[in-house]
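What follows is a set of structures to go through.
Since every read-out is calculated from the coordinates, none of them should be taken as a lab result. What you see is a predicted model; the values in this text were computed from it and never measured. Cβ atoms are built from the backbone, for glycine too; each structure is taken alone.
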Structure 1
Amino acid sequence: MPWLAGTALLHSAVVMEKRNALKIWTLLLAILAFSLSLIGTFLVRSGVLTSVHTFANDPARGVFILAILVVFIGGGLTLFAWRAPMLKQGGLFAPISREGALVLNNLFLTTACLTVLVGTLYPLALEALTGEKISVGAPFFNLTFAPLFIPLVFAMPFGPLMAWKRGDILGVAQRLTVAFGVGIVAIAVTFAATGQWSSLAPFGIGLGVFVMIGAVTDVVERVGLFREPFSTVRRRAIGLPRSAWGTALAHFGVAVTLLGIVGVTTWASERIMALKPSQTISLSGYDLTFDGLVQRSGPNYREAVAKFTVREAGVPIGVMEPSKRNFASRATTTTEAALMTRGVSQLYLSLGDTGADGSVSVRLYYKPMVLLIWLGAVVMAMGGALSLSDRRLRVGAPKPAAKPAMLPAE
């Protein structure tokens, strides 16, 4: 939730900086982003929700965080209600404009944030009021997020190409013709490669490619590539604000992450099997042969390590060694999964229980394109860092020159 509200805040702040508009809304988003961070901390640290982040849950700590939450959120919203009406109205703009595109961005992001908030708190409120326990899981979020994020991502390339105050959506669409064409080609190629005509994955791949080419188109249009001499293009590229480069890079990263999400959710596969030495488990073109189980000693544990030889098309490509560690001092056992990276895809292998006949149960996962999710996040972070290094943020926005003093009449 803080990520969604924070992203909306960044885009809203652009409108406030350029057009002196949406000041009240931007302040409210700033308060909400910080408030949602506190709410998330309270939910997982107090033990209200079971999460991977509840490693330090403590009811007493939860009460302390709740008190902080009441003071800061209550105080912030009180000051907002008191001072916000004193802010002056900013500049006006047409719905079809860059400001309008950023407002649309805010609408989708805040709605998605509200969806997560409702899906998280509704089961808790229902249990507190009626005692009935329900769970809200992946199906709810998948059904609510897709209708919100598909149009949001589709509109992403249009925003940077729109003019401030009043834009021309038909002109922008014409400049995105190449991006549309490449996206359609990507859809056709994905259909032909996978043969999954009933799947929506090719459309997701096409959408990601469209956004990537759209981000590149923004820079191409700004520097006049293919229209101006190289010397002019070079001079414009050097003079282009870093925030423009950062915007294009961040949007490109979103598209890369989208490709990774589509690949993992559509083509991921797994298999569970009990193996004896010399037996093989196969998945997605990879063959893993179980070579045996050995015992090893660590600093404070003993582990059973299984060795697997991995082959692709009959050619050995590596070894995977998952293990199970036993910590005698704490009387606990942990599973150490093995990982093999193949391009932007990964194989995961974990051990299960050992049978009386010497067999070992294993769980094998194949996650295609999963590294694109993390690569896209890195690209987005680089875009944000590049934007923050913009000159106007390092030296401050230029101030209007003072008017010269009037000379006394002679």
Structure 2
Amino acid sequence: MTTGSAIGPYQVTPFGIVRTTGTPYLQVDIVNKYKIDTNIWGTLVTGTGTVTHVAAESAIRLAAGGAIGTALLRTDEYYRYQAGKAPRWLMTGYSSDTGNANNVRQWGQFDDNDGLFFQHARATAANYFDIVIRSSSGVTSPVTIAQTSWNRDKYPTLDPTKGNIFECTYQWLGVGAVSFFVNGKLVHVQDNANALGAPYMRTAQLPLSAKVTEAGGSAGLSGWTSICSTLNIDGGSTPSLLGFPYVPTVSFSLTATETPLLSIRPANLINGIDNRTLMIPSFADVSAGSFAASANTATFKFYLNPSLTGPSWTAVGGGSNAERDVASTAFSGGEFIDIATLYSNTAGDGASLHKVLSQFNLLGRKLMRRDLKSPTLDILTITGQLNAGTATGLCNILWQESQ
């Protein structure tokens, strides 16, 4: 008879499912080898705050000290929660010193309203750390649990100046359990079912963040070095995406001047709530016809986040959370990401092209609201230009949206 070994708490999800060697659904995997990737991270500093890339450690260092200041590193994406599945975030890093009461370092999955994170705000051996549950749902917030009050392993030898692996896995469901780990050890479980009169957080759709706040008075720059970050969903799956088109009802005038024809972006708000849905452009149809005189080539270019002159944003409607613009008369800047060139035939009737926008996907480029850098709302713009003369043109676009 074979004797089985006990299943430890690290091997079980918050829903009681045994974790297997299979890969859970990945939402983000961040390794800071080359730079602070602005496709993923937004940064914000005030006063004495600094956020810098540390190439020798493939890390990002947040610091503030001496006078009042803050340093914030936050993913632009708010990662979608899947009901009945268990998100699991993991972050590695270390503090620059053993801590002081004037300097607060925080890391985990949180924004200014809700979140689950670790905190280092004092220099007390065996009690350096806190676990914090922040809520805007109406329950008492934040719930702060000092290390000496952790209800599993209090981990008294934990050293804030050494690199450690911090982890959190949780049910949301509004009233689910939250489990915190350090270096694979279960250190605290917060049970919320049958304990609260409201959800323990208003939402679990949250970014990964690290923040240092200096109240003034520290001897020098104190801070936190963030090495790696990841967020998975145990038992998760690729989220459903709904497709939407926009088809302008009139043709565009094409000239030898490159001009914006059509732009799309996410709406800022949905029913007064910050829009955290994602837009994944799928393909565009472009066409040009009725070429005049020496016009024989029409070029359509695709830009991310240009500055538009005279835009008029209008809701797409039909269940979409997007807006479109066909009124802009000029543009500047932006990131050039794709091109489609059409040639007239001998009869001068023009041509059309179905353009697949393969650069966009859930783990790559996408359009979203970004809070910590400009522009606030990502824009995809299609421009048109002739080699000479005039012509007419059309462009349609299809995209997918998360819920």
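A value of 32.9 was computed for mean projected area of the Cα convex hull in nm²; which of 1, 2 is the source structure? Going through each structure in turn, the value belongs to 1. Looking at distance in nm of label points 7 Å out along Cα→Cβ at positions 128 and 256 over structures 1, 2, structure 2 comes out largest. Tell me which of 1, 2 gives 21.4 when you compute mean count of other Cβ atoms within 10 Å over residues 168-175. Source structure for this number: 2.
When relative contact order in percent (Cα under 8 Å, 6 or more apart) is calculated for each of the structures 1, 2, the largest result comes from 2. Which structure, out of 1, 2, was Rg and Dmax of the Cα atoms in Å, for residues 176-287 alone calculated from, if the result is 20.4, 68? So the calculation was done on 1.
Structures 1, 2 were shown, and Rg/Rh (Cα atoms, Kirkwood Rh), for residues 80-223 alone at 1.11 was computed from 1.
Looking at mean count of other Cβ atoms within 10 Å over residues 232-239 for structures 1, 2, the greatest value goes to 2. Name the one structure among 1, 2 that helix-only ellipticity at 222 nm (-39500 (n - 2.57) for each DSSP H run of 4 or more, over all residues; to 500) of -18500 was derived from. Only structure 1 yields this read-out.
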